[in-house]
Structure 1
Amino acid sequence: MNFTKTILAAALMLSAGALAYAQNPIINSAYCADPSAHVFNGRVYVYPSHDIPAPYDFSRKDWFCMADYHVYSSDNLVDWVDHGVIVDQNYVPWVNRHSYSMWAPDCNVKDGKYYFYFPADNRIGLATADTPYGPFRCEEQPIQGAGGIDPCIFIDDDGACYLIWSGQGMRIAKLKDNMKEFDGEAKTIQHDTPNRGLKEGPFMFKRNGIYYFTFPWVDENHECLCYCTGDSPWGPFKYQGKIMEQNPQCWTNHHSVIEFKGKWYLFYHHNDYSPNFDKNRSVCVDEITFNDDGSINLVTPTKRGVGVTKATSKIELDRYSKIADQNHAWIEFLRTESPFEGWKTVFRNNDSSRNPIWVEYDRVDFGEKELDSVLVRVQSNVGGTIEIHADSLQGPVIATVDIPGKGGGEWQEIKSPVTSQMKGTHDLVVNMRSGLLMYIDWIKFIEK
């Protein structure tokens, strides 16, 4: 079997089509990092690296371990489809199959063909396809002259294509029409970011005539995301500040920026599903905004993420937009040994002050149909009552749910009638009106 047939056969044998869901992290079926996002044909495609547990033939059990790449897509930033593996180290002829160094990739389209650039063994390879999700065919050899990691493929308005990567500084080279050879010499990108700490993971984009050169930077102990601006993809670039502050729980961050349906979004990663091991990371997305002068406002990571949640789907309150005093409300894993099952929201009345104990979840679409009831998956030994309000604690009570006590830590699904009809999009506030301790997994509304 020749090489092309081998990689295609392997790809077909791997599963695809699994769904991920809204809120952060956006992928809840695998550890993924370094999300490279692009809009192709009105749909968002994300090409991340894939963190896996270290296998027997990888000695660094405490280090990053990556053997393949998936691609995920969505037309609404809420529902994500896993298209399966597109490149695997075992089917790239020049890659050491024991290195597990398939670091941050990137993909872009030119003249109807999709070009996927990926690093391995401190070199950069290329795979091509006729669709954003493959099947991809790998070149037999890596790109000559591109030694390093974290490739970014930037295509300017005039059609010129540039490969940018991290390797002994940030490097850039213009590509020939075949997209795998340099058209001239590679150069070091000049920028005046303070000369301290690791800089890697370049990502370039253009907005309103301004070139944004962005990258993770270890300004202190962990990577923040920062940006520089210039008048040309070659630079020089002027340092402008940070896009996102460092996360003390996760040493790395890595990102991309896209415009989609009139808004701009920052894709990045944290270690939400693996709080005790930051080499297993998860992809997130939040909105990014610009000022009139082109400067970027600092992005604060959220659990809620982006997009609108349908009232008739499971509303995961643990992905809240706001929360009461965290002595009284917080989140925990449903099962610590199985983090991809998600979290639960804890409501606890542990003092006599009896301030409201609540969680807010914004942007819920109630549609135009009337609702019959609400279903709540809840756990409580002694029971209590919750109220579900629209828009604020003072807003209309959509439903009141009496929760019977049930010992043994068993989950219940309690159904209660809707008492106030909502139309359109509203925020939800869930308030524990009475009770001592309860756990809520999700709520969802049922139409008449």
Structure 2
Amino acid sequence: MSQARFHRPTFIFVATILSVVATISVVAAPVAAQEKRPTRPNVLLIYTDAQGSVDLNCYGAQDLATPHLDALAARGVRFTQMYAPSAICSASRAGLLTGRFPARSGVPGNVSSQKGRPGMPAEQVTMAEMFQAAGYATAHVGKWHLGFTPETMPNGQGFEQSFGHMGGCIDNYSHFFYWNGPNRHDLWRNGQEIWEDGKFFPDLMVRECSHFLETRAAGKRPFFLYWAINVPHYPLQATKRWRKHYEKLASPRREYAAFVSTMDERIGQVLAKLDSLGLRENTIVVFQSDHGHSTEERTFFGGGNAGPYRGAEACLFEGGLRIPSIAAFPHVIPAGEVRDQWATGCDWLPTLAKLCRVALPQRTLDGKELTAVLKSSAAPSPHQRFYWRLGVGAKAQWVVREGDWKLLGNPRDTSAPRNSPKLGVRFLVNLQTDIGETKNVAAQHPEVLARLENLQQEFEASIASK
């Protein structure tokens, strides 16, 4: 993408002076090392796939071994009220990478996993393009699921390097997409198909992340690495070590838990690489799931845990949207703290731009920057209202949240038995008094219902106009 989309920041001269002062003040460090160190922070953004709301030990899971992510939480801030941009894969990724409602970014639902099919419109400005325009080295590793044409694949959306699969999921050993025919191979490097027959894809991702970090450790450019892990999304192909560890756990939790720990172990390997290369001190690490756990047949109809929350992937109850999220940055983000403020995955684009002193795209953003929240548990949430829409047309699911009030339109509960009673077209809840979203109080609060319905129309009008 052209850098013409961005206005050059007016603080370049001031930032340069501050950078020089900071360099001079660190008198104990060798001059050569200071010359090589980027003046702006690096970013490692880890986005997992279909990980349940409380599926880490540090979130209260008593039956999971997740020592590396627990350690990351101990070094940073853990969110208890972080919301995914959407409850489905493509839309969530679009919201994360553009800082916009997925519907505003042109991805209200999942895009095709078939080669030659477009996805997120190329005119959208991604986080990678934002960082690239600021001089960062940019890389994508893992799952994409935002388009399968040259202009909508990672290299067309601001990533200088890309390794992974373009569709929604793959077998982790053959790297084939099996879930509608014809079966097709899906492994790519910089837009070119490659073959790594029989090699475990999570290990390949660790290899690629490690190699990228090694090349950046010796360079002067800061980096933005988007590691979109395809785990614990089905197929649940854990390693032998973790299958053995969980062999006495009941299915489907057994299969799911083994894959979560397989993922945690690989994340630990990449974080260890950061440490060994001396990059941790100047790297912002953000970890987050893209949405709640799956209850599809291919994942044994469950396995994940939403804790006290109702719902799962593909629905807009809390269990579909509220996800684990951790951020760490030494000496900037406090260590071992918890944040209960309301935040969303769309917020990471403006937040990382602020922390890295990078210019924002000149367009409507729905995310709000979280730097005050990251630094203080007393800071207010930047959100009073937010909007989610999953799908298109009159039957699309949608949610308006205003304060503690939450209104669901055309609600679905993907965690409920298939023969459960229908929920109607409107479901109103106050999260302060009913976190489990157990009772529809729309009839008791008609004035709230009307106000939130009007807000929904305003949100839709803003999406249509911009």
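All of the numbers you see were taken from the coordinates with simple rules; none came from a lab. Since the structure is predicted, the reported quantities are computational estimates derived from the model, not experimental observations.
Taking mean projected area of the Cα convex hull in nm², for residues 337-376 alone as the criterion, the largest value within structures 1, 2 is that of 1.
43, 24, 21 is what came out when semi-axes √(5λ) of the Cα gyration tensor in Å was calculated for one structure; which of 1, 2 is it? Only one of 1, 2 returns 43, 24, 21 for semi-axes √(5λ) of the Cα gyration tensor in Å, namely 1.
Could you figure out which one of 1, 2 the value 22 for relative contact order in percent (Cα under 8 Å, 6 or more apart) was computed from?
Derived from 2, not from the others.
Given a value of 20.5 for Kirkwood radius over Cα pairs in Å, for residues 105-360 alone, point me to the structure among 1, 2 it was derived from. For Kirkwood radius over Cα pairs in Å, for residues 105-360 alone, the value 20.5 is produced by structure 1. Structures 1, 2 were shown, and helix-only ellipticity at 222 nm (-39500 (n - 2.57) for each DSSP H run of 4 or more, over all residues; to 500) at -500 was computed from 1.
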